[in-house]
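**Student:** Heads up, there are several structures right after this.
What follows draws every value from the coordinates through simple rules; no lab data is involved. Bear in mind that the values here come from a model prediction, so they are computed numbers and not experimental data. Cβ atoms are built from the backbone, for glycine too; each structure is taken alone.
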Structure I
Amino acid sequence: MAEPAAFSETQRFQQWHRWIILAFPPAALLFMTVRQVIFHRPWGSPPRSNGSLIFLTVLLVAVYVRLITVKLVTRLRRAEVAVGMGGLWKLRRIPLEQVRAAEAVTYNAILDFGGYGIRSGKRGRAYIARGNRAVELALSDGQRIFIGSQDPDLLVRKIMQARQQVRV
């Protein structure tokens, strides 16, 4: 049984314009499939089989739905911080004994990291879904990890408390 989290946060991506852009390929394929299968107007020369068009459409719609439902998941347990894109990548686990410092910071996702998601930039590695606030972790090996949070001050407090308990 998994131990309860001292801090848990799940954030949805809020960039609706990306959802629209990502919808173009499945929408175009759906249009071609409906045109060929229902209205009997073949697409391409030679046209694809109805079965392959239906399969590709279902596959692309499923990938689209998966991409727009990805969330940033942050969990603080007794001995580690786990962060990642829930359902898409496995969580990165950072042992608390590797954390030298934790600080609530403000960032610009575009300028500092080139966008949202799992990114690397001039300031370090970032896990961000929305907003402009994060917890910056300085690790003992020199790495810097940014974890986007809607309540970074609380997360910093919880990390520092958990670090004290690990050292005892």
Structure II
Amino acid sequence: MRYLSRMHSTSIRFGTLQTSLGTLLLAARDERVVHISLGDSAAALVEDLGQRERHRPAPLREAAADDPLHGWIRQLGSHLDDGAPLPSLPLAMTGTAFQQRVWDALRVVPAGQTVTYGALAQTVGRPGAVRAVGAACGANRIAVLIPCHRAIRADGTLGGFRWGLERKQALLDRERHAG
């Protein structure tokens, strides 16, 4: 996995797929995933991607039909819809050092299990930074592969999720039943 503080000026390619959790958008640059999101429509997800990438000097373009990115999308779609193994895709995660520590901690939480924001704060060495952990989860741009859906409140409720609480619950339910 590679963390990038600066991105190159190559274009960001994206593709979409309809899944049982809604539309899946996956975007890549330099053969690394930079963005995965779930939503109600491809148009809305592409618009959101454009807004998130507006400060970067790279154009967005839909991936060509023969682009390997489509294989990644199908693998992730199969995971979401059919319970296929979670694909191991090359990621380019951008964020602060703190956000990256939170995301790394989330990636070791086993599928089907949850962790509280407070426990994550302890894990990353900042026990008083519960809200900052929540903010790091909210800043995550790579749904499912960086499993922020596994982070919950101390009282056991779901908390927030950029892609909707119904999707968060569905992801958790699928992971619990797959194991």
Structure III
Amino acid sequence: MFKISRSRLSKLGDYRHPFLGKPHQITVNHNLNRYAFLITLTHEVAHLTTWNKFGRKVNPHGAEWKEEFLLHLQPLFTLNVFPEDIIIQLTKYSLNPKASSCADTDLLKALKKYDTDNSFVHLEDLPEKSVFSLRSGRTFVKGERLRKRYKCVDVASRKIYLVSPVAEVIQTSMF
């Protein structure tokens, strides 16, 4: 079963194996641009074919899944489906694909260029000490970068959170 689902902030797509008489199920968020949608769908189809070959015997994003994912990606490279900037980042990503394409910030940034809603900016594009809001409405002050993420302070609670550099934010002011 394939479903186009509502927008989810926590994931772009999902695969569920057959369970209690229910069939395989793949969902992909409706709000993805065509390139992100296709990569997400390919990711989830790789889960389905991995399940059909190995069942529960392998890890969800283990070597077997990576092999299936690359097998399904190959025709997309051959058919020149993606623009050059995405091909470059997808080629790098495909050397060792992660559990989510969002884990690769360069691929995510390349894909985001093709989104129709450009009202958000990435956290990494804001200067330090900028005040920004997440989609949830929570407000933070951007701090220093610690390896991969930024140290940000929640304005309401004063608690410190580590936020992804490619988090979509709305800048509200400078601190």
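**Student:** Distance in nm of label points 7 Å out along Cα→Cβ at positions 46 and 86 computed as 1.6: which structure among I, II, III?
**Tutor:** On the way: I: 4.8; II: 2.9; III: 1.6.
Source structure: III.
**Student:** Which structure, out of I, II, III, was mean count of other Cβ atoms within 10 Å over residues 38-45 derived from, given a value of 21.0? Don't jump to the answer; show the numbers that get you there.
**Tutor:** On the way: I: 9.9; II: 17.0; III: 21.0.
Matching structure: III.
**Student:** Let me ask something else. Comparing mean projected area of the Cα convex hull in nm² across I, II, III, which is largest?
**Tutor:** Going through I, II, III one by one, mean projected area of the Cα convex hull in nm² peaks for structure I.
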